[in-house]
Structure 1
Amino acid sequence: MSFRSKWIQIEFIKGSRTFANLCWAFILVCGAMGFLLVGFSSCIGEDLIPKLSSKQIAFIPQGLVMCFYGVAGLFLGLYLCCTGFWDVGGGYNYFDKREGISSIFRWGFPGKNRRIRIRLLLKDVEAVGLKSQEGLFSSRILYLKVRGRRSIPLTRIGENLTLDNMEEKAAKLARFLRVSIEGF
């Protein structure tokens, strides 16, 4: 989703709050609870899950390992739930030609640096670039090349747009900012 006028362009960036992340967190927590309950039931000698006998599982080493995997899975599922709740990586790219400024904003993890904001003068923007890596795990990143700074990414890491869509996005932004395009 984005907003565009003659002087202002805003592009909203989707963060970690996606349906897929929430599904994976739910599946991970359910599986981890199963491992933890089977491991714990092998320790106490009673079946905590009906119709699933743990009599054949010795607590040491199988039950202990299942408990370990259950706890690790719960922590990983909790981590995914928290990143989705906090919407880590979400934010916006704001470009204002009238004021001559740009603001890149992203949400981070809670703490002192939760709000990540980069403010730039548009006259310092040298180019809009596209890094493309093809192969098994292909990735395409749209970035701003800024004078005196490192390149600033504008797209999220997991965004799987086609090369044509990324080129179109880069061309629109370069036309709006009146800068060149590099990396094609």
Structure 2
Amino acid sequence: MKHQGFDLIDVGLGRATTPSPPKCSLSKVCSHDSFAFRITSGAANVVGPKICFNGKNIMSHVLNNVGAGLNIVVVNGENGVVEKFGYLNINAGSKKEILEYLKEIKPGMIVLVASFDDVATKMTDEMREIFVGMGSTLISSVNPRDNWVFAGTAGTSIKSLFEKLAVNDANTNVFEGWPGMVEVGGCFPRTQMA
């Protein structure tokens, strides 16, 4: 690795070290106390969303493991282990089962969410409040056919810096009847447990 005109040498191995490339197509490498991630919403009801965490694509249209509704990845916030992932079909699924799934997410877990198709038509206020409890400030504004991406921590009231919303608006929609895709990514801090 070049640094101001000289090579940095790994003293223990006696060879030049090469920095690891950024993960999840980020422009920089995340520090040890954070995890690289990128979330992209779906496009209309045609192309599914994509969720990358710590350099690995967890969910995507290509992997054929996404679906209409909320696509969610739940990660242990201390060690970065993916605990579970899947999609919750707000329109066709049982509201009771979706609510139970969301309530089971333990405090300190990192939650990555990407919308696909419509997520708001049958979303209840109680479901929205759970996301507010993860740091969402936009979930209350998500309406039918909007695109929404979010990364937060369960059990916190700290506003997340990682959230975007594309509003369904006939004057600005990119796809027929649908807004453009939204994306958020960066270095998500590890959960510091006492």
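What follows is calculated from the coordinates using simple rules that are stated; it is not laboratory data. Since the model is a prediction, treat every value here as computed from it, not as a measurement. Cβ atoms are built from the backbone, for glycine too; each structure is taken alone.
Here are a few things to note about the model shown:
- Of the structures 1, 2, the one that 1.20 was derived from, the read-out being Rg/Rh (Cα atoms, Kirkwood Rh): 1
- Of the structures 1, 2, the one that -12000 was derived from, the read-out being helix-only ellipticity at 222 nm (-39500 (n - 2.57) for each DSSP H run of 4 or more, over all residues; to 500): 1
- In terms of relative contact order in percent (Cα under 8 Å, 6 or more apart), the structure with the greatest value among 1, 2 is 2.
- Comparison across structures 1, 2 (criterion: distance in nm of label points 7 Å out along Cα→Cβ at positions 22 and 38) gives the highest value for 1.
- In this comparison of 1, 2, the computed figure 0.00 for FRET efficiency 1/(1 + (r/R0)^6) of positions 62 and 102 (r between Cβ atoms, R0 = 25 Å, to 0.05) is attributed to 1.
- Comparison of 1, 2 by Cα Rg over 2.2 N^0.38 Å, for residues 54-149 alone - largest value held by: 1
- Taking mean count of other Cβ atoms within 10 Å over residues 70-77 as the criterion, the largest value within structures 1, 2 is that of 2.
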